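Got some structures for you, see below.
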Structure I
Amino acid sequence: MKCYYHPTVDAVALCKSCQRALCPECAADVPPGTACKGKCEEDVAALNTMIQRGKTAYQKTGKAYKRNSLVMLLVGLIFFSIGIIPILAGDGFDSTFMAFLGALFFLWSYFSYKSGKQIEEVKGDRPRP
């Protein structure tokens, strides 16, 4: 492959922004990546920043899901207790709906925790093919 700007020179890299082939003279190193010297350097730096922020946000999202699962667990426990205590005391089944809501919060808590764990397990740096 030849350089986009110098058609007689072999390319050594691709620009991370415009995907053009670049020779050593035209390539600017913008870790992690390469950009067209004087043309795409700011774009590639912005892309790198967005990628890093995305990784950080993804990790924080997983932790937030896990924290929310604890809140849902507590709410479920409260609802379930309010619903089941009168049933166990023999006061009738008027509070069955509260126990049902408690069970729904337990399920919500479980799935929220499971989702948070899956999100946290995702690695930002994957091997390239």
Structure II
Amino acid sequence: MRAKKIRSKDAPEPVGPYSQAVLVGDTLFCSGQIALDPATGVLVGKTAGEQAERALLNLKAVLGEVGCDFSNVVKVTLYLKNMGDFAGVNEVYARYFGENGPARSTVEVSRLPKDALVEIEAVASTT
């Protein structure tokens, strides 16, 4: 099975040598999204919740490139610079995934690209 690189013009350009997502068969592996404005490439949002909102909009754009939405997501990894932001980010996250959300891991990290407060990656099934 060949891997197909996926790119959405409605999501920010990657900040390194990687793809926004890769489709292998019926599985979409989405790279982590941070709160970059797709038009300017500038990090937006002062709080982790505000940054989570933009990161999820970026993820939505990537999912949409293959006809998916958040209901197709089966696994999320959420990276937080500060675990103290967990509740605020969860409020935003719940609006996108609802109560029947995918499997998820949340990890506190010391630093994220562009000094973001949140990064969100996902795996989705296209079927």
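Coordinate-derived values only; no laboratory data. Bear in mind the structure is a predicted one, so any value in this text is a computation, not a measurement. Cβ atoms are built from the backbone, for glycine too; each structure is taken alone.
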Where does the value -21000 come from, among I, II, when helix-only ellipticity at 222 nm (-39500 (n - 2.57) for each DSSP H run of 4 or more, over all residues; to 500) is the thing being computed? I
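If FRET efficiency 1/(1 + (r/R0)^6) of positions 37 and 69 (r between Cβ atoms, R0 = 25 Å, to 0.05) is calculated from each of I, II, which structure is the one that comes out at 0.00?
I
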Which of I, II yields 4.2 [distance in nm of label points 7 Å out along Cα→Cβ at positions 13 and 117, calculated]: I
Can you say which of I, II returns 16.0 when mean count of other Cβ atoms within 10 Å over residues 5-12 is computed? II
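Could you tell me which structure in I, II was used to calculate distance in nm of label points 7 Å out along Cα→Cβ at positions 29 and 85 as 2.6? Could the numbers behind the result be given before it?
Working: I: 6.8; II: 2.6.
So the calculation was done on II.
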If you rank structures I, II by FRET efficiency 1/(1 + (r/R0)^6) of positions 53 and 109 (r between Cβ atoms, R0 = 25 Å, to 0.05), which sits at the top with the largest value? II
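Given a value of 19 for relative contact order in percent (Cα under 8 Å, 6 or more apart), point me to the structure among I, II it was derived from.
Values: I: 19; II: 32.
Only structure I yields this read-out.
Comparing volume of the Cα convex hull per residue in Å³ across I, II, which structure shows the greatest value?
Numbers: I: 119; II: 98.
Largest value of volume of the Cα convex hull per residue in Å³: I.
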